[in-house]
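Participant: Right after this note come the structures.
What follows is calculated from the coordinates using simple rules that are stated; it is not laboratory data. These numbers come from a predicted model, not from an experiment. Cβ atoms are built from the backbone, for glycine too; each structure is taken alone.
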Structure I
Amino acid sequence: MIDCYYRRLGADGDLQRFESTVGTGSNWDESIQHGSPPLALLTKAIEELAAGSGMQVGRLTLDILGAIPVAPVAVRAWVSRPGSRICMMTAEMPAAQRDGSERAVARMSAWLLAVTDTRDAVLDRYPPMPRLPDTGFRHHLQGRPGYLETVTWVPQPDDAGAAVVWMRPLISLVDDEKTTDLQQLAMVVDSANGVGAALDPNDFMFMNTDTTVHLHRAPVGHEFCLRARGSIGPDGLGSTTPELFDEQGFFGTSAQTLLVQRR
């Protein structure tokens with residue numbers, strides 16, 4: 001039974017080490033990780049580093065630097081641009097290579113901003129996203145082992161022609177440690193590529209190289225809606241751009257760059 005994405009193995013200097021469970025496995029290749037678990041683990045490292053700072057994450061960018069194996073990984077985080085109003089933090093995930101060396105396979109940069117009271121100026125560009133009855137359909141990759149077994153996936157119709165899915169993680173991030181709302185979002189947001197898929201995954205592979213999340217407020221809760229659209233160019237490149245909602249309404253956007261190849 002899959003009950004978490006990572007098991008804590010302990011610390012090694014400034015590195016925290018984790019065992020990756022089969023729940024991290026990608027739908028493209030179960031020996032490499034889906035982007036959401038690493039995104040969430042690096043988000044956890046950023047939040048732990050930022051604890052007590054009085055600052056809030058405004059942007060997260062994950063760059064996938066190579067295949068992330070379903071194997072032991074490490075995480076470290078540091079302040080790369082200090083500041084009392086604007087601060088950048090960076091987190092990195094090294095993993096062992098075939099020759100025994102260790103190199104970074106993923107890196108996250110995060111802008112954190114000072115929290116002030118702007119409740120009198122709140123402006124959302126989209127209305128809240130309603131929950132409609134569940135039709136029972138999930139996705140075309142139903143039954144694939146790994147990550148897709150660890151989240152709910154409830155598609156919803158959309159008058160604007162976008163793909164809309166409500167998602168919720170079913171397991172914890174690290175052992176039985178508390179998972180924050182932002183980490184819960186990170187556990188599903190990389191799936192926007194699949195939600196907004198413009199191509200049949202049986203005919204094409206469309207892997208994202210990155211995920212960038214912009215937040216104008218902190219996400220709330222454990223279930224999130226991704227309203228995503230995919231675009232495919234003539235030269236094997238693509239992009240996916242979702243709007244993000246929780247049960248309170250619109251709170252941010254995301255974007256991904258895609259490598260598109262025929263199977």
Structure II
Amino acid sequence: MPDMSLVLSMLALLAVIGAFAGVLAGLLGVGGGIVLVPSFFYAFQTLGYDGPGLMQMCLATSLATIILTSLRTVHSHNKKGAVDWDILRTWAPGIVVGAVLGVLVVAQLRSATLQAIFGVLALSVGLYMSFGRNDWRLGPAMPTGVTRAALSPVMGFLSVLMGIGGGSFGVPLMSLFGVPIHRAVATAAGFGVLIAVPAVIGFLFVSMSAPVPPFTVGAVNLIAFAVIIAMTLITAPWGVKLAHAMDPGPLKRVFAVFLVLVALNMLRKAILG
């Protein structure tokens with residue numbers, strides 16, 4: 001039997017994390033994974049589960065929550081006709097291939113290496129959020145042919161290495177190729193499903209070394225999954241209401257600074273241990 005005091009401590013920490021992630025997702029439109037992965041890392045480390053597979057578990061559990069949140073988001077956006085199903089259909093094969101390759105690579109890497117990778121990629125996302133401009137363009141339409149065949153697996157691969165859905169890479173990419181922002185956000189939620197489903201199936205078969213939290217299957221912690229889903233369902237609508245009541249622009253810049261600091265701390269821990 002797992003230590004009930006540890007289970008209760010986990011539940012309390014995860015409830016706070018889920019509430020925070022839900023409000024941020026609703027308020028700023030940021031993907032939950034970019035908040036959940038470092039939050040899981042610090043929570044499980046604090047609880048004494050700082051094993052060699054800690055980052056694998058954080059990435060896998062984050063992606064498990066993204067399956068449900070992305071499906072819900074796609075359904076909501078599709079009712080408003082915002083999802084570009086042509087982009088989703090044509091980019092799907094490459095994204096799925098990249099996600100599967102991502103699981104195979106993650107399963108072989110040490111936690112410190114994954115921390116460093118997360119730090120570098122999160123730093124890039126934070127800097128783009130800080131300094132990126134809405135009028136930047138790489139082309140007038142989404143790439144096809146060889147360019148799409150190269151970019152789609154890269155997106156799936158990098159997203160799994162960060163434990164995130166389609167928003168952090170998909171929205172900037174589509175915006176750079178002229179897709180309107182509301183359509184990019186809606187379609188990127190579909191990318192999240194394509195990334196998370198094959199990745200989580202793979203992570204369920206990853207063998208983890210002790211110590212791991214109770215109720216962990218493969219690399220997915222079921223307690224964290226359940227609590228995060230429950231809390232984000234409650235708090236995401238609060239964030240949406242706040243977004244309509246105030247200008248989220250300044251808060252987005254504050255979050256970008258917060259993300260940069262989190263990324264730098266991840267890099268520091270990866271380098272110094």
Structure III
Amino acid sequence: MTTLITTTVAARLALVGATARAHDLYSAAGVDFYERLVGPDRAEVREILALARDTPGAVLDVAAGSGRLTIPLVRSGHPVTAIDLSTDMLAHLRRGLPDEAAVETVVTDMRDFTLTRRFGLVILGATSITLLDDAGRARLYASVRRHLAADGLFALTVAGGASADSLAVATDRTIAVPGAAGDEPYLFSQQIEEAGTVRVVNWVRLADITPGAEVPVLTSRLHVLSPELLAEELVAAGFAVPHVAPVRTPPGVDILLLTTSLSRHEGERR
């Protein structure tokens with residue numbers, strides 16, 4: 001049975017007699033950290049805005065989080081429905097927009113959601129597909145199918161190239177994370193499990209590792225996925241063979257955008 005605390009973090013805390021207190025990276029205490037970590041990241045925004053400009057209808061942002069994609073879409077004039085399982089994340093999103101903004105937020109599971117409309121564009125950014133196991137991805141695809149307009153597009157991202165390679169190996173390093181008083185050093189620990197198909201990720205602020213302390217550890221459990229596997233799954237789920245293109249990113253970061261639509265057979269059944 002997997003644990004959410006990596007062996008490296010457990011050993012580091014044991015050296016000073018400290019214990020771990022696990023927190024979900026995407027809720028409560030994790031929300032502020034997540035925003036500090038990825039908030040300035042503009043990867044995918046340019047490409048998603050371009051898709052939205054060329055696709056009629058409303059946009060559904062799946063696993064919208066704190067609004068890294070939702071907010072630029074709304075500010076560009078697109079009506080957006082943002083869904084996420086984390087109430088805390090959606091609250092952060094709403095604080096980033098004026099009250100009259102054309103956005104609807106819904107707390108729901110991306111694997112099983114039921115909304116009252118179909119969408120011209122459904123997006124799943126930030127490589128969030130990796131949060132789901134095989135069964136969860138199949139349920140997600142079915143939910144997207146039910147909500148995608150007949151001529152709509154479904155777009156999702158996954159790591160590629162060197163970035164994908166780095167997700168398949170254990171890693172422990174110190175990373176500077178922006179904070180209100182300047183950068184703060186965090187221990188980032190990635191542990192590989194289940195024959196290389198799962199990675200458990202921990203973030204620990206080094207200043208919190210003190211003798212006898214109960215140390216907050218931000219955790220996430222993610223699946224290692226390739227664009228080839230996702231393309232096969234999408235076709236099997238009733239979508240067309242996806243178009244795969246690189247996302248414009250900083251040097252050393254490789255992200256791929258998969259864009260697909262309902263297969264001809266699926267569209268004819270509508």
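Participant: Quick one: distance in nm of label points 7 Å out along Cα→Cβ at positions 21 and 53 came out at 1.9 when computed from one of I, II, III, so which one is it?
Facilitator: Working: I: 2.9; II: 1.9; III: 4.8.
It traces back to II.
Participant: Match the computed value -26500 of helix-only ellipticity at 222 nm (-39500 (n - 2.57) for each DSSP H run of 4 or more, over all residues; to 500) to one of the structures I, II, III, and report its label. Show your work: numbers first, answer last.
Facilitator: On the way: I: -3000; II: -26500; III: -8000.
The read-out comes from structure II.
Participant: Identify the structure, out of I, II, III, from whose coordinates semi-axes √(5λ) of the Cα gyration tensor in Å was calculated to give 33, 21, 16.
Facilitator: Working: I: 26, 25, 17; II: 28, 21, 18; III: 33, 21, 16.
Checking each candidate, the match is III.
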